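The next part holds the structures, each set out as C-alpha cells.
Bear in mind that the values in this text are calculations on the coordinates, not laboratory data. As the structure is a prediction and not an experimental result, all values here were calculated from the model. Cβ atoms are built from the backbone, for glycine too; each structure is taken alone.
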Structure P
Amino acid sequence: MVLWTIALLTGTALLLAGIINGWIVEETRAGKLFRARQQALSGVAVAMNPGVLPGDPLLQSKSKDGEEGYAVVIKDESGLINPNHFLSRVPDRRDLLKRLFSAWGIDINQSDEAADGLFDWQSPAPFRSLHGAKKPEYEAAGLSGMPPGAPFVSPEEMTLVIGFGPVMKAKPDHGSFFTTYFNGPVNVLRAPKSILTDFLGLTPPQADAWITLRAGKDGIEGTADDAKPTDLANAVALMGVSGAQRSLILESCGVAGGVRRIESTGFCNGVKHRITVICSEASSKDPQPAGSMLGWSEQ
C-alpha cells in the first residue's frame with residue numbers, strides 16, 4: 001500500500017509538473033508573440049509615412065542584442081493584374097487572361113473555361129458565356145447565391161469560380177499575380193518579373209534588364225532616381241521591345257498609379273508576426289487620399 005501510494009503521488013506530481021510547464025511555455029510564447037506584434041505595428045507606422053521610401057534605414061530595426069525588432073518591405077500593388085479592369089472593358093479582354101493561363105501550362109479548353117467563368121462571375125447579365133457558368137451551374141454545384149454579378153472584391157474570391165480549378169492546380173501562387181486594390185491597367189514601372197514574363201511575354205533576360213533600368217542607379221525600386229518615362233510609348237521604347245511584345249504591352253499596361261503594399265515583420269526571441277497593409281498613394285486612377293487604408297491582414 002505504501003509503495004502504491006508513493007507511485008500514485010509520484011505520477012500525480014509528474015503530471016502536475018507537465019501541466020505547469022505547458023502553461024509556462026504557452027504564456028512565454030504568448031508574451032513573445034505580443035512583443036513581435038508590437039514591433040510589426042511599429043514598422044507599419046514608419047512605412048505609412050509617404051516620405052519613407054524603399055531602402056530607407058528606418059525600415060529595419062533591431063534591439064542591441066538582436067533578439068527583437070522589425071523588418072519592413074514596401075512593394076507596389078499597381079504592377080499586378082486587376083481582373084475587374086480587363087473583364088469590365090468593352091469589349092472585354094478575357095483573351096489576355098487566357099494567354100496568361102496558357103503561359104502556366106493550361107490547355108486551351110481549360111483556359112477558356114477559367115476565363116469565361118471569371119467573366120460570368122462579375123457580369124450582371126443573366127446570359128452564360130460559351131464555357132462559363134451562371135446561377136444554375138453554381139446551384140448544381142451546391143453554391144447557391146453565386147455568382148454575385150459584381151466585380152471581384154479580392155483575388156481569393158477567384159478561387160470560388162467554376163472552371164478555375166485547373167488554374168489553382170497549375171499555379172498554386174496565382175494569387176500573387178492579381179490585385180483588386182489598383183483600378184487600372186498593369187503599371188509597367190512596378191510590374192514584378194513574374195508579370196513581365198508570364199503576362200506580358202518578355203523573356204527572363206528582357207525582364208531583368210528592364211527591372212534594372214527602371215530601378216535607377218541605386219538599384220532600389222520606388223526611390224527618387226527611378227526611371228520616369230513620360231508615357232507608355234516612351235516606356236516601351238526604353239524596354240527595347242517590338243512586334244507582338246510591344247502590342248501586348250500597349251494593350252494591357254500603363255505608367256501611372258501607385259498603391260503601397262507594406263509587409264512588416266516583427267520578431268521577438270524567435271517568434272515572428274507579419275502585418276500586411278495596403279494604402280493608397282496620390283493617383284489619377286485611385287481617387288482616395290494618399291495614405292487611405294485599403295487592406296489589413298495579419299499572420
Structure Q
Amino acid sequence: MRNIDTLDRIIRLFSGVALIEVGFFWLAGGWQIAAAIAGALGLLSAALGFCPLYRLFGLHTAQAGRRPLGRWASAAITLLAIALLVVGGYASDFLTRKRFVEDFTTMNAPYKQALFFTGQSDRAQAVDYYDQLVTAYAGFQASYTSYQPYPVRGDAQFAADLAAVAGTIADAAANVHSGDLAAAHKQLETIRPLFQDIFKRNGFSMLSLSLVDFHDAMEQILDPATAKNPEQVLAIYPQVSAKLAAVEAEANDAEIQAIRANLDALRSLAERGATNALPEQASKLKSSFVKVYLVRG
C-alpha cells in the first residue's frame with residue numbers, strides 16, 4: 001500500500017538524483033557511500049510510492065481519493081529529473097575540474113617562486129618560498145589523496161605522481177636550506193613535468209599548461225641565440241612558434257603578444273645574420289616570458 005503523496009514522491013525523486021550526483025562528484029569514502037545509498041533509497045521510494053520508515057512509525061502523506069498525476073505530468077517530471085541528472089553531471093564535472101585547477105594554482109605559486117629563486121642563487125628568497133611550498137603541497141596532497149575529482153578519478157598513476165612530487169620536495173630541503181642551490185633548482189625542475197603529464201593525460205586545457213610546454217621549447221632556442229648561432233635559431237624556430245601558438249589559443253592579450261613579438265624579432269635577426277644582436281634579443285624573449293609565467297603560469 002502506498003503511503004507517500006505525489007508531492008512527497010517528487011521531492012524524493014529530485015532529492016535522490018541530487019544526492020547521487022553530490023556523492024559521485026563531490027564526496028569520498030564513507031560520505032560518498034552514504035550519499036549514494038540515501039539517493040538510491042529516495043529514488044526507490046519515489047518509484048514505489050512507499051516508505052518503510054513511514055510504515056514503521058505509522059506515518060503517511062498519501063491522501064485517500066486524491067487523483068494521481070496523469071501520464072503527461074509523470075512523463076514531464078521524469079524528463080525533468082533526467083535533465084537534472086545530465087545538467088548536474090556536466091556542471092559538477094566542470095566545477096570540480098575548476099576547483100582542482102584553482103587549488104593547483106594556489107599550490108603552484110610558491111613552487112614557481114622557489115624554482116625561480118633557486119635558479120637565481122638567492123638563498124633567502126629560495127628558503128622562504130620553499131618553506132611555503134612544503135606547507136602548500138602538504139595540504140594539496142592531503143586533499144587529493146583522500147578525494148579525487150571526477151576528471152582524474154580514473155587515473156591509476158595520479159596518487160603515485162603526488163607521492164613522487166612530495167618525495168622530490170623533501171629531497172630538495174637540504175640543498176635549498178644550506179646546500180647547492182643549482183642542484184636544488186634541478187631537483188625542483190623535475191616536478192613540473194609530472195604535473196604537466198597529469199594535466200595532459202586527464203584532458204585539462206589551460207594556459208599554465210601551454211606556458212609550460214612553450215617554456216621547454218623556448219629554452220632550446222635561447223641556447224643557440226646566446227651562442228650567436230643563427231642557423232640553429234632558424235632551425236628550432238618553427239617548433240617554438242607552434243608551442244607559442246598553443247599559448248595564444250588560450251589567451252592572446254598584450255603580454256602574450258609581447259612574447260610573440262620578441263620571438264619573431266629573434267627570428268628576424270637570425271635571418272639577417274645579425275649575430276651580435278641575438279643574445280640581447282634572447283634575453284628580452286626570456287624576460288617577457290618570465291613576466292607572464294610568474295603571474296599566470
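Could you figure out which one of P, Q the value 4.5 for distance in nm of label points 7 Å out along Cα→Cβ at positions 58 and 170 was computed from?
P
Consider the structures P, Q: one of them gives -13000 for helix-only ellipticity at 222 nm (-39500 (n - 2.57) for each DSSP H run of 4 or more, over all residues; to 500) as calculated from the coordinates. Say which.
Label of the source structure: P.
Using distance in nm of label points 7 Å out along Cα→Cβ at positions 202 and 274, single out the structure from P, Q with the greatest value.
Q
In terms of distance in nm of label points 7 Å out along Cα→Cβ at positions 2 and 50, which of structures P, Q is highest?
P
Here Cα Rg over 2.2 N^0.38 Å has been calculated and equals 1.46, so which of P, Q was it run on?
Only one of P, Q returns 1.46 for Cα Rg over 2.2 N^0.38 Å, namely Q.
Where does the value 98 come from, among P, Q, when volume of the Cα convex hull per residue in Å³, for residues 10-105 alone is the thing being computed?
Considering all the candidates, the number was obtained from Q.
If FRET efficiency 1/(1 + (r/R0)^6) of positions 154 and 210 (r between Cβ atoms, R0 = 30 Å, to 0.05) is calculated from each of P, Q, which structure is the one that comes out at 0.55?
Working through the options, I get structure P.
Taking relative contact order in percent (Cα under 8 Å, 6 or more apart) as the criterion, which structure among P, Q has the greatest value? Display every interim value, and only then the final one.
Numbers: P: 24; Q: 14.
The structure with the largest value is P.
Comparing FRET efficiency 1/(1 + (r/R0)^6) of positions 90 and 234 (r between Cβ atoms, R0 = 25 Å, to 0.05) across structures P, Q, which is largest?
P
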